[in-house]
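Once you scroll down, you'll see the structures, which are given as structure tokens.
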Structure 1
Amino acid sequence: MEDAAALRVHVPIGVVILLLTLVRIGWWCFMDYKPASVPMPSWQDHASRAVHILFYVVILGTVASGIGMVILSGAGPIIFGGDLATLTDLFDYPPRRPHGIGARVIIVLLILHVGAALYHHLLKRDQLLRRMWFGAR
């Protein structure tokens, strides 16, 4: 039952993550001034772009699989105020596997992203973090 109660926090956080991701994609497409890249080997530039795109794809896929589990299980009304004792086991639904894989991939991408940022900041000292900050041009 403790896991079921955690869904009352987990699901709204997933919805917030979806909304923030959509806002970020919209910002990136329409409002971001996209400063020039710092000089780096082409493989690092390609890896950087791949990680950023993968972040969005995996986040959206993970949220979609979470929505799929809620819809297939009929858990929405239960999670948002119903009797948690009637909640079915979400591990029984097919979107559970991609949801778990997506969560693990997000963690790996986050580690790669933070590691690369620290590498540029602490070792290369190429002002990459300054370039990423709001208003830094």
Structure 2
Amino acid sequence: MLDHVYISVTDPERSLAFYAAALEPLGFAPFGTYESASGPDTVPDLWGLSDGGHGRGIASSIWLRQRRPGETGLYLGLVADDTATVDATYAAALAAGATDDGVPAMRTYFADGYYAANIIDLDDNRLEIVNKAWNT
């Protein structure tokens, strides 16, 4: 299941207004920002939209980030049922040729119970495998 996607944009606040209007019929609405000063240098400022989960227990989110010069690619967050699945997926991805972009660990700078691993695929796309303790 899709958990979240990062979209790199040239003007995050303008793009937030655009995505809020364009995706409103799908149930997406702005829900907050993430200030990069509270986490590691590798995580940028983020502007978030969410579909609220529609009663499913797991909400999908879109995070807008400031595009950096020359940046391309995709950042995709995928839901894992438990932390063991995060670990297994990370190991399988590395064995298949991925590059480490963050070992499996708690990411408490996002929230308590946020356990994730990050990899880079063969074409420089980023994948985050995540288990959130509050998801059912």
Where does the value 1.2 come from, among 1, 2, when distance in nm of label points 7 Å out along Cα→Cβ at positions 18 and 106 is the thing being computed?
1
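Identify the structure, out of 1, 2, from whose coordinates log10 I(q)/I(0) by the Debye sum over Cα atoms at q = 0.20, 0.21, 0.27 Å⁻¹, for residues 82-121 alone was calculated to give -0.69, -0.72, -0.86.
Among 1, 2, the structure yielding -0.69, -0.72, -0.86 for log10 I(q)/I(0) by the Debye sum over Cα atoms at q = 0.20, 0.21, 0.27 Å⁻¹, for residues 82-121 alone is 1.
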For which of the structures 1, 2 does the calculation of distance in nm of label points 7 Å out along Cα→Cβ at positions 42 and 74 return 2.1?
2
If Cα extents along the principal axes in Å is calculated for 1, 2, the one returning 56, 26, 22 is structure 1
Here helix-only ellipticity at 222 nm (-39500 (n - 2.57) for each DSSP H run of 4 or more, over all residues; to 500) has been calculated and equals -6000, so which of 1, 2 was it run on?
2
If relative contact order in percent (Cα under 8 Å, 6 or more apart) is calculated from each of 1, 2, which structure is the one that comes out at 24?
2
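Each value in this text was obtained by applying a stated rule to the coordinates, not by laboratory testing. Here the structure is a predicted model, which means the values were calculated and not measured. Cβ atoms are built from the backbone, for glycine too; each structure is taken alone.
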